[in-house]
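What follows draws every value from the coordinates through simple rules; no lab data is involved. Here the structure is a predicted model, which is why all the values come from computation and not from measurement. Cβ atoms are built from the backbone, for glycine too; each structure is taken alone.
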Structure 1
Amino acid sequence: MSDVLAALLASLEQRESVATVTVTEADGHFAQAVGNHCLVWLDKTRAPVGDLALGELTPHVLYDARRALAEREHRHLSYTQPEGAVKVFVEALVQPSHLVIVGAGHIAVPLASIAATCDFEVTVLDDRPQYAHPARFPTAKRVIAGPFRAELANLRAQGSLDRHTYIVLVTRGHQYDVESLLEVLDDPLAYIGMIGSKRRIRAVFDLLEQEQGIDPAKFDRVYAPIGIDIGARTPAEIAVCIMAEIINVMRRGPAVSLSEQIRRERQARRERAATRA
């Protein structure tokens, strides 16, 4: 038990996602396992700490526990074997959702602060060192100065672009937003938002579809124009409307995004084209 507790405290201190697995009920051959604990991580090569003492059933339980951790959910699991029945509780202790702000300009500063207040782990990226500076973003975990696409590729290589990652594209020039979009469009992200007017977004999507042959359905996952319409004008207000959309997506809320009109237009266009074909 001391090894389990020490490993748990170390993981929490290092902000690692970890699941505690506890045998809550058992009978028959497994009766002596009640109260046993172990820890599992998403990395399958990392050995669990602790022993459930469930014999050949253990690998199956650990597999289910990792699935619960990957889906960021606590779960009660039940198993019935010829040797007896077992109930297990999996508590998923997950790291915060990750917000990557691509562009360190006037909107990024309040957005990073608001996101940290909402318990997001924040990364800020810009190709200008004078903007991508830790002093401007004291609440960010990482502030990266470097080329947009190259640094996004580095984040991917580090395992930092996953389905719990939210990306906001707010660079100083729309060409950099589009360049970054192309880098992350196929990643399994929770959210991609890109700033821009409706007219510009329509033009950009059409251009990418025609000149680069990108499947137009891929753009349906992009929230552009970014945010929820609250009449925002100042950088701080725009940051609020962006963060509101991210929370709305994360919590599956009812608010309608600014991007919904463009998304519906593109879907209707594809349906008309399919009908004509």
Structure 2
Amino acid sequence: MDIGLKIKELRTESKITQEELAKAVQVSTQAVSKWECGGLPDIELVPKIAEYFNVTTDELFGIPVNDYKNIDQKLCNYIGSLKDVKERFREIFALCYHMEISIYDKVDLTQYNVKEIMEGHYLNSQVLSNEGIVLTQLKKDKPFFALFPKLDNEDYNGFLNNKVNLIEFIKELSNEDFFNALILINSRINNSFTENLFVKELAITLERTQEIIKTLIKYKLINVNKLELDDKAIDTYTLRDNPAILGFFAFLDMLVDKPNSFYYSNSGNDGNYFRIKK
């Protein structure tokens, strides 16, 4: 590939203007435009241009290279170069998915365009391995990525260490009043509320409201604050931000509505997630 076309490709992918590139390498905008129309940059500028785009000089000249040195830093620099945070999330999601399908072998990423896949019908992907598990849901209305490495562990029994509390919490969640209260407090701007919020919005009694609030405090899902009002102290509450709630419901949704079609699936494990200790 002509070096000028490669510079244009890198600049376009990074969403950098000709003016920004020109300023970074200390040339005129006209010079950058000239390169991209078939001209050649001065040879002493090539290393500076390569450094700016976090590529090697060989890559600028279109020479194939397998240089994985500092690849994590390059990826971070690339994500950081994207100006819009929403775009960064979108790109990280795509990168995570591409890494998933590369666990067992090199792949041709032209076959795995995340945006196009999310428009289709095969909206789930998974890798089940003795070394770990990866799940990706590519549905437009509820995309997520999750990776469970085993690393030095032989199983996932660590997630069962709080068995008693897990069972108690699931029992609470099975009550529609508690379920609705949990969703309600996680759907509001994080401002203070009183017991009246549940009484009014959920149409439940004050007694039941107090039971729910007690449970929310027990699981550290809300904070309690004392407010002095007309010489009287009243309790107010605020949500304790815990994004695990989102993951919890995402996995519950997948559990009760198990996907039956996969864009990519690779199973190489024995199917045992937990080990019963005798």
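Comparing mean count of other Cβ atoms within 10 Å over residues 162-169 across structures 1, 2, the highest figure comes from 1. For the structures shown (1, 2), distance in nm of label points 7 Å out along Cα→Cβ at positions 50 and 218 is largest in 2. 1, 2: which one has Cα extents along the principal axes in Å, as calculated, at 68, 55, 33? Considering all the candidates, the number was obtained from 1. The maximum of distance in nm of label points 7 Å out along Cα→Cβ at positions 26 and 250 over structures 1, 2, that is, the highest value, falls on 2. Looking at FRET efficiency 1/(1 + (r/R0)^6) of positions 58 and 114 (r between Cβ atoms, R0 = 30 Å, to 0.05) for structures 1, 2, the greatest value goes to 2.
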